[in-house]
Structure formats: structure tokens, C-alpha cells
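Engineer: Down below are the structures I want you to see.
Computed from the coordinates by the stated procedures, all read-outs in this text should not be read as laboratory data. All figures in this text were calculated on a predicted structure; none of them were measured in a lab. Cβ atoms are built from the backbone, for glycine too; each structure is taken alone.
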Structure 1
Amino acid sequence: MVTHRDIRHIFGPVPSRRLGLSLGLDVIPAKTCPFDCIYCQIGKTNHHTTRPDNFVTAAELLEELRLFLDQADCNFDCLTFSGSGEPTLNSELEDMLIGIRQLTDKPSVVITGGSLMAEATVRRALRLADVVMPSLDSAVQATFEAVNRPVPGLVVAEIIRGMEIFRSEFSGQMRLEVLFVKGYNDRPDEIEAFKSAIERIQPDTIEINTVVRPPAEKFALTVCLPDLEQIRDALGHKARIIADFKRPATVAATPHLDLAITAVISRRPVTLDDLVSSLGAPYSEVVDNLKMLISKGMVQPTYHDQKEYYTLVQTLT
């Protein structure tokens, strides 16, 4: 049962250059996903499934949102379904999106791995969003299986076909994200397969990413910027690189800084600079709160590409 005190876990500010300041909606238990991607910054999937369920009901979410909108300073640009699981696994996503339109005129965004877009019921729900941001990490089945480690039976050609159908049905903005892992999906033959898939899908934009935070598997390596630039040029004028960007300080400092820090870290590993810029808090206060959270065993530093990131201890298992 979701209660009002749990609201910090369901809703939270998610600064993003791509979205502006977003109110995050997490409607799936942690790491419940049809994929177990080798690059996932949240860690390995512990509930590998394609079976939808009402993990959080529409009634619960909409009541929490109503309370939040009544009590909070609604200085955000959109509401985003993302979090630590695959949002299209929530069987009541359609009702949630309908209800959101009745509560606010802020646009709704769904960030999805795209794994279930071959399903007509999923596409019907997603049509109610203003922006849909699916991922496609390979158009080649063997590479798809190596990078995304899907539930057996998922076929990337069917997913691409589902995206193609969705694009023909959807009047909003579709932004396709492709995450490149060195030695896997960055080869010339992979790029040619991507180009063919993109021509069919016809997204509004193609957002190019790579492994910039500690991944689930240490062998998931970053593609360097010059190589990403070559890939961007090959994919055409709609493609842009979004990896390793710096976010502006758009969120006001909070008196409950420890809670704000854990809310940000619960979504993905972050650097100290990430925390300072996203929370808009003084550097020294963020450092002091991080030290306190580490001493309590709640947060743990980890390292990737010679950078220090902070992760919730409970997400490391």
C-alpha cells in the first residue's frame, strides 16, 4: 500500500537537459524488467519478467499525485514515468496517464526500454503520453541478446515493428535513445542495421548515449566521444549526443538534504558534482551529508572510469 509518507520514493525532482525539471513517477518495484542490460546503472535485474501487474494502482498513484500537487510548489516542467523498473509493466499505466491529464496540464513523459512495444495494449497506453522515449540498443538479434539480456522469447525485429506501428499511431513526440557499448553495438554493421531500423521507426530525435556511470557489468565499456561523433554523423541530422552532459543547478536547496540526496541516488549512481548541481545546495553541505550517510552505511562510493560515484547500499546487492 502506498501511503503519503512514501511519496518521496514515488515522486522526486529529476533535473535533465532533455526534459527540463521533471517530477519522477516510479510505478514498478526496483529492477523489475524484461531486460537485464549489461550497462544498467541501477544494477542487475532481480525480477526478470514480461508479465504486467498493478504493482502500484492508478488510484494510489493519482491520490498521491493529487496530494503532492496540493502541497508542493509545482515548479516542474513535466511528469516522467521512469525509475528503477520498466514502467510499461504496470498494467494500469493507461489509467494513470488518463488521470494525470485530469489533475494537471503538465506534459507526461514515459521513458521505456521499449521491450513491450510489440504489444498492442502497451502501445495504446503509451499513446496517451505527450512524449515517449524508448530505447533501442541493437537491431541485430545476437547483439540485442548480448547487450540487453532479454527474457527468452523477446525478438528485436518484433520490437522494432512495434515501434514502427506506434509511430504511425502516436501524435506526440517520440525520442529514440541508443546506448552504445564498446565492442558490442558500435561496429559498422551494427550502425547500418540501426540506420535501417531508424528509417522504419521515424523518431523525432535519436539520442546517442554510452556507459558513463558504473554499469551492472564491469566489461560494459564506454565508447569514446570521437567514435560517438562518427556514429552521430552516420545516423543523420536527427541524431545528437547526450552522454556525459552537465546539468544546471535548477533545484532549490532543501532543509532535508539527506533525504534529497538519497532520493537522487536511488535513481542512479551520481558524482558529487551531480548532486551539487541537481540539488542547488552548497558544496560543503552536500559533502557533510554524504559523509553522514556513508557513516550510517546507507551510501557507498564506487568507481567507474576513474570517477567516484555514490550509490545506495541496498542497490548494490
Structure 2
Amino acid sequence: MLKTLLLEQFRSFYLKNYPDDMETQIEYFSIFGGLGWKIDTTKDINALIEELILNKFVLLRKKIEDLTLSDKECLRLLRALAVGDRKIFSAFNRAGLNNANGGSALNFLEQKGVIQIEFSREEPARSLKPKGKLKREIARYRISHKVLFTHPFIRFWFYFIAPHARKIEQGDYDSFFKDFNKRRHSYTSLVFEELSEVLLNYNLRDSQILSSGSYWSANIEIDILTITKDEKIYVAECKWSNHKVNKSEWHKLLDKCQKLDIEPTQAVLFSKRGFSKELLSHQGKSLALYSLSDFEALVKNKSIDENLTNLFV
């Protein structure tokens, strides 16, 4: 359901605003996605944020508080989830919550449709010996599920706006913009990763997908791991950076698979800035490369369900 919602929001944003290119579409969507607003995407993103968010801070804060019933534990948890590694237990620690009150806040936010749980696919560690004991650090390791925000704007609010709320309310935007312009690319990376999974699965739509999402364990993370009914495995990494992806990124992905004892049907790389000539020469059955123009397949000649897209209705 979450990926369907994200896709509908992505299409809605495109059909309302018709950005000039997919880089603008993805970057602006990562901030305003889910609001259902018509936005002039020819304007500088800093100017738009000031005009549409910072100058309307009090109104938007009231809407966020209405959405969360102004529950302090929920607000602290959302801020921790937005800026952290998305793992539930580490978010509880960051927010100063325990399993009881943290779990209650998590359940409330999930029921309100603000977040959705992304379940871990990691297998519990076991000793190779029938009665053997694990090392203490391994035995104490807890598998943790992660959380995804259902609307990009909510994550943007708690990632960038909430930490600077006091100064923003006073009309001082300097600290916000300093923070935003320093971390804007790393912020957009997660939305790019989510959209990359949507695109990969869209291209696999003739196959029956059994499992799809990110994969993480104590030591290894893979951006996307998709498994189909006919036992094909697709692994992917996503790079939202201003550098072309080269052959080393492909090798790093294959090394991760080897450590996990996975034999991928196809390795997939998504890149904001494209790929080196050497990597392009290896594109084929075992390696697929996606650039920003490929995301146009998600929005061209598509209709949308407006009931799914708007955050504040």
C-alpha cells in the first residue's frame, strides 16, 4: 500500500506542476510531496520553501499538531525517525522513549497513516553447533524493523523544520537554510531510493513479486532487494549524488551479495548523474542501469486517484 501511495503522490505532483526535468521533479517532490499543492517548480527551491512553508509555519504546525493530536511522545518519535537510521529501537532511544510508550506512539502514528512499518528480512543469528552459544555482542543484537513516512512532506517537516522551530517562529530563517543547504542531498536520497524501488517493480510488473524493500542486518545494508515468484533476485543500490556511478559501485554491491550468500539474477544501479563509460559497457542481462530519464515511465500518460494523495484534507 505504501508504494502505491507514494506512486500516486509522485504522479499527482507531476500532473499538477509539470516540472522541466526529473531531477526537479524528484527533489521538489521530496519536500512538497503529499500536500497536493500546485507549485511553481521554475522557482528556486529555497524561495519556495520560504514562501510556502516558513512563512506559513504557524498554520502548518497547527495541521501537524492536529494530525498527531499534539502528543509530545509522537512528535519526539517522528523527529527521531526522520533524522535517524529509521530503526525503531534506535528511534526510541533517540526520542527518550521505552518499549511501552514508544510502542504506543508508534502504533498511534501507524493507525493515523503517518508512518508505515518496513519489516526486517534478517534471519536471527544461530550457532553452527547444535548446543553452541553465540558471542555476547551477537546474542545481544536485536533485529529491528524500520519505519517509512507515508508522505514526504511529513519527513521534511521533522527532518528540517522541527529542529529550527523556535527561530522560524521568530522569523529567523538563517539556521534553517544553513542546515537545509548542507544536508538537502542526503535528505533526498531516501525518497530517491523509495522511488527507485517503485520503478524497478513497475518494470517487473509482469512478474509476481513475493518480497521487495531494503535489506539490512548488523553489518550489511542493500538499498533494494526484490524477489519474484519464479525465484529471480534483483539487488539494487541508489546514488543521489553529483558524481557519475562507476564500476566500483557495481563490485561493492556484488560483494554484499556474496557475504549474504545471494546470487542475484540482476544487479541494478540507479544514478542521479548517470554512469561512467566503463560501467555502461557492462550493461546487459546481469546489470541494469537506470538514470533520471527512466523515471518518466512512472508519470507519462497516467491518471491519479486524488483521494490517495493529499495529506491535509
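Engineer: Looking just at mean count of other Cβ atoms within 10 Å over residues 102-109, which of the labels 1, 2 belongs to the structure with the highest value?
Structural biologist: Numbers: 1: 16.1; 2: 18.6.
Sorting by mean count of other Cβ atoms within 10 Å over residues 102-109 in descending order puts 2 first.
Engineer: Hey, relative contact order in percent (Cα under 8 Å, 6 or more apart) derived from one of 1, 2 reads 16; which structure?
Structural biologist: Details: 1: 16; 2: 20.
The value was obtained from structure 1.
Engineer: Out of 1, 2, which structure matches 3.0 when distance in nm of label points 7 Å out along Cα→Cβ at positions 158 and 174 is calculated? Display every interim value, and only then the final one.
Structural biologist: On the way: 1: 1.9; 2: 3.0.
Traced to structure 2.
Engineer: Work out which structure the value 128 belongs to, where volume of the Cα convex hull per residue in Å³ was derived from one of 1, 2.
Structural biologist: On the way: 1: 128; 2: 157.
Traced to structure 1.
Engineer: Here's a follow-up. Can you say which of 1, 2 returns -0.34, -0.82, -1.20 when log10 I(q)/I(0) by the Debye sum over Cα atoms at q = 0.12, 0.19, 0.24 Å⁻¹, for residues 46-117 alone is computed?
Structural biologist: On the way: 1: -0.34, -0.82, -1.20; 2: -0.36, -0.78, -1.02.
It must be structure 1, since only it matches.
Engineer: Can you say which of 1, 2 returns -10500 when helix-only ellipticity at 222 nm (-39500 (n - 2.57) for each DSSP H run of 4 or more, over all residues; to 500) is computed?
Structural biologist: Details: 1: -10500; 2: -14000.
It traces back to 1.
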